[in-house]
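What follows is a group of structures, each given as structure tokens.
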Structure I
Amino acid sequence: MLRTLLHHSLERWAKSAPEHPAFRCRGESISYGEFFSRACQLANVLRKNGLKPLDRVGIHMGKSNEMAIAVYGILLAGGAYVPVDVSAPAQRVEFIINDCGIRILVTASEKIRTLKSLESKDYLPLQTVIGLERSSTSALSYISWNEVYRSTSDRPEEHTREDDLAYIMYTSGSTGTPKGLMHTHRSGLSYARYSADLYAVSQADILGNHAPLHFDISTFEFLVGPYAGATSVLIPEEDMMFPTSLARLIERERLTFWYSVPLALIQLFTRGELDGLNLTSLRWVKFGGEPFPPSYLRELMKRLPQARFCNVYGPAEVNQCTFYNLPEQLTSSDEAIPLGEIWQGANALILNTEDQRVEGAGSGELLIASSTMMQGYWARKDLDRKAFYFEEPVLGFSRRYYRTGDLVRRDEKGALHFIGRKDRQIKLRGYRIELDEIEAAFVRLPEIEEAAAIVRTDDDGEKTILAIVSTAPGFEVSLESSRKSVKATLPSYAVPSQVIITDSFPRTGSGKIDRTTLQNQYNERSVI
């Protein structure tokens, strides 16, 4: 049986268009031919250092061509890559290494301080670090990139199957424990195929990679780009910090695709100084992860009249599953942009609170079945049981659906509209955040008795996370030290911007903290 794997796309273009640029970062391009050769070199080094089929390999590094080589070198070796957030606190890095049993970590020189802190942790499974010079004082084995590039570039023997693990991405968990989403070659390839078809991605396209590797929308550039033979430009962290620099990068690189959270586009429009720039190369502007305020979107569309705009929706568990291609001109309405229609290869159910189907125009929880769907959660069968729903068998076949937790309504034309969350998960600046995880981080502190995390919206529509805490008997709370303590366990994007001490919380009839009342209270008044 013919197998099709994620790295086969790379190999195909290395043979048919070896000189065409595959990736580019900070002005340095690497062609498909050279890229495949270097990925094979890394794969052989991984095999030589004990990588076995389906082993998980961590990637902990900033934007560079080596990051892309790491992704495909791991896949070619038969392993699964695990992106580790470069800005994550040490405890979170250690958790992922332990939870995934990562013995090999691919990194770069800018993470040397993090690696030094891991060297003394003998309880970690980590054995080999690729990307740094050898350290004579460490028990870990170090292999530099120069050593990798001196190894053989022969294509490794292949034993991988389509349903084998390709990558694991960690997201926040409601209990305070991150959870790993397992995607296979089949699910990754299905996403690449459907995306390339929907947006007509071709070898002539230049994709702008704004998202970090651990963020699920990065798969568009890392998987769809090589599938279509396009060039993916990895946008350095230093350019992402400054909208004016970002705007000039779009012009300089002649990007044809942009895909990011709405906030990045809003900052680009309001602070990017677009006047005088030639951005006519852009033909698609994709956004997702959170609602896009229509007032900003209208103005941006006027600035980029040649580009088509698409609202993309899909939890990381299923990659993308809906799309809404916006009309050339938006109406003056401030109604939220629809999620749109289910894309090819996916099926949707809307269920009410009793798990009964909602037919026609109606609302309920959205469930998705798709070949782009994850295999499950890493080492968390308990979460799998909650996450998946099996429809009643028809002719002996039962389709598996993922419960998104998103509440939607279907209008008379069949388009889906987002109306809220079933649980307490939010999306802020494109990041998926569990408010329960934030509360758990505070309650673990001895000086905190109870905690509630809410989202506050200011007069300009800007959303921030606010933590309200009560003091444990016999303790005094220092807001600065408490916030510093939770910073050690939470990802940076989940750390509340403000912490407030309260003597008492409003309560529901059952005695629980009344978070709805808190939400209303703190959205009605300014918080100093």
Structure II
Amino acid sequence: MLRGCCGYLWKKKDVGFNLKVLLIQPPIEDFYLTEIRTYPLGLLYLGTFLKKNGLNVEILDTLSPYKKKTIQLPKQFSYLKKTYSEKEVGPIKLFGAYYRFGLSDEEILNKIESSNPEVIGITCNFTAYFNIVAELTRKIKDKFPNIKIIIGGYHATVYKEEIVKNYPWIDHIIKGAAENDFLKAVGLPMDEDSCFIKTIPDRLLINSKNYQMHKKNFSFIVATRGCPKKCTFCTVSSMHGDSFVLRSADSVIAEMQDLYSKHNVRVFDFEDDNLSLNTTWFSDLLDGIMTTFSENDIQLYAMNGISVETLSKEILEKMWQAGFRNLNVSLVTAQDAIKQKLNRPFTNEQFEKIVSDAVVLGYEITAYLIIGLPEQTKQEIDETITYLSSLGVLVAPSFYYPPPGTKDFDWLVEKKIIDADNWISFRSSVFPVETEYLQREDLVDYFLKIRLNNFCSEIKKKYGLKEVTVKSLEKITSQTLQSIDIQDATEEEIGIVQLKEYLLTGEIQRVLKK
């Protein structure tokens, strides 16, 4: 007999191909979900690794196909009732209802019953959503007491001790990117081969047709793991430590070829934390992609962002030739002194040079700033918005939330600005951090201001306006906020009258349907 962790007993003949493992990506409850960012690549890596070691594996992605249901707003977020409305319309509208994205717990339990696994592994990356995982695992254990439950991911890594203490129905917790620990948890010997370096994830574990972008099959891909930079607000080092691991360029291209030929994937998103850190390796990878996919029928993204300090005109040109058309870069703040304090390793001058080169090449550029950082002031935010707007990029606000396991989180707890145990609030959509410089109302105002600013840029580009004024907008439509029929108006028409109102009064007027 083999004894697994937590007292589970399996006969030796049962361990291996007869041991059934169901890996689950759990539902999410929030005001919004970026569907394209939920591709379950981590579970695919783990599932492929477990199959290689003789286990019978299935993946249940409860978020795919996409579905949502309006649910009750948690009482902790009741203060947002005056901020978000389902009736709001127009291009600058904020979030509306609170949703359950994915299957219900009852549907998941039915799927588990049909699958009949001995072991369930659940990814638990986000602290704000742990309550969903906790409730789901409790229901699983109540209905299927003999199923072993294992969780892993970022939240499970940071809060392992707390989970062990307070959630006894969860049998085992995987800390960090340690796929071998899963084998140990089910009583199997460790695999000396590296899961990440040598594994091409088996996409047959999911239905590739369920993951699309631009009406084409889409896939995440990861070429590196970790990042040594240690920005004070970043969670990567808590998960991966100081390590930075590179796959060979050949193995990445082989994975892309497999996805291209066997799964008809034409859109690839590199989800690396620092894809271009090793510029020589990155250049070689781009060369290989250009040679292998010479038909130019693939589209490449790096939605997690590309670090500006690693880019050059030459690299940007290669990225374009390989299939990149969009560039996501993060400025965080326009004040170089604050960037240095946050361990952001570049200056505005470097940022501006890369953006200028990318604009000339034709890239659509999204530039991120963080709003609500500890000790951040309105003046700093205003300067950053003005600076980014002058560069002709899409300005994308990331509203700060305290990520457990970071230096900033520890500082906020020490200063008693946040409650370390209020896990459900650690998400950007609820504006969880208020400081002496920035209240929630200020954060909401910046959210609206940036959306209106981006809409203004779109109108200027679409209609070829030299400048956006009330007079130039009158040539597009003579309607005003007082005369427009909100029930029948288009989003653009509503946005134009809001823009007119702002130019006349300096106030942003939100629009609600009756």
Structure III
Amino acid sequence: MNSKADIENSSGEDSSSEDGSGFVPVKPFEIVVFGGTGDLARRKLIPSLYHRFQDGQFDKSSRIVSVSRSEYSRQDYLDLIKAAYHEFSGEESFDEQSWAEFTQIVDYACVDVLDDSAKNWGNLIQKVKCDSCVRIFYLAMPPNMYAQTCEALARTGLATESSRVVLEKPIGRDYASAEVINNGVGKFFDENRIYRIDHYLGKETVQNLLVLRFANILFEPLWTRDSIDHIQITVAESIGVAGREAYYDKSGALRDMVQNHILQLLCLTAMEPPATLDGDDIRTEKIKVLEALRPITLETVSTHTVRGQYDAGVVNGEAAPSYLDELPRSSDGQEGKQESQTETFVAIKTEIDNWRWAGVPIYLRTGKRMPERLSEIVVQFKPVPHSVFGAGAPLNPNRLVIRLQPDESVNLWVEIKEPGAGGLRVKSWPLDLTYDEAFTMRYPDAYERLLMDVVRGRLSLFMRRDEVEAAWRWVDDIQQAWAKTSQPAKTYAAGTQGPLGAGLMIDRDGREWWDGTSS
């Protein structure tokens, strides 16, 4: 079985630095995390860096400096992230000794990015000490502060010519705002030093999609309109919006999930083979997919899109409130925004108008308060042209099902003879690659991989400016069509698969949403 190092080395990593731990060490780095007391830093970024430290991928020559406006001492901050690790990451991966060693390289600085004074920024300047290290600024903060923060980093000399900046999604809320943000950050950082992160691209199964397609002669000849009937991409969540109401009610499912996560998955599924795994080669092929996506127009928006908003219901055996009930109350205690039409569910039918995919329907679906948390890509192949087994042995089409979460796996559903006497019975059965069963080692979380790729300077799993803006142009067309046609968000009970219209949309084509079984 290949080690993790073999996989990384196959992507261009220098195997001469292999230390025997199964992970390739990276050069010393210094990462400054703006929003260091926020949810993302506490849940994901700090634990991810700790896990990479535990596995020996970097050592005490690197530094981590967290930044926020909160007046914390260094010890206060260490207590905060330790408590958060126990709350969100569990006890199994925690080791007191390695944590103590890890926190020796962690520091904290109180900085208000809206304060331009030398004293304010001096709090950070005195904490940054490793001039020979790769210096990374991770902006886990509202996107409207990206440009101002980058300007301050340049003005104070904190950002050097080799520094890198990581931008969390969303990059704006439409094409116009994304352009403003990109222009603002681009004044101070060259494009090849800007890492627009989408954690879905760091998932093992997402990257394995490239290997499945381009390392196996079995799939690529079939990866065309001649063999594939349709594609489904589903990103379902069982949770609601509690805790994110202010952001979500101005965003909705289309902006929050489709514009980034789902379109990125579609790009990797549908793109042409890149010349190399170089960042620009991959991203150039992805932009071609986005530019070939068929626009949703005023004439097609009602038949090719479905908007939904969850009502009260039951999820995993527990009562769940409606979306409107989760919105903040007004100052007089009355429910606020009772007329909100923000969608918590969206289903879209589209096509890619190019030589490979012309005529192949692509169904996209995402929603909150659905029966389970699930992210899946389903590639359904066309049925056999003629069954030799007779009417008593109906055949199901082959499907390649790539599950991103939970329980990462790749299943190829094929038709087999069911064992036993009494006649020939055909049954669908998956050729199953479940990661937890196939690989006993702990493989990195998406953020772990992506953070190390920033250190290495590898851009292939990050979005280029033109990708972000092309995705926004496509999504803006849908938003504008919804607004002009006043297409409502249909309610669906929490714990169900979304509004009835989503099923009707795909049913009109003689197809159905994949439910995880083949019968």
**Study point:** If distance in nm of label points 7 Å out along Cα→Cβ at positions 196 and 252 is computed and equals 1.3, the structure in I, II, III
**Key:** II
Review point. Where is Kirkwood radius over Cα pairs in Å, for residues 284-411 alone largest, in which of I, II, III?
Key: III
Review point. For which of I, II, III does Kirkwood radius over Cα pairs in Å, for residues 68-307 alone, calculated from the coordinates, equal 19.9?
Key: I
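We did not get these values from a lab; they are worked out from the coordinates using the rules stated. In this text, all values refer to a predicted model and were calculated from it rather than measured experimentally. Cβ atoms are built from the backbone, for glycine too; each structure is taken alone.
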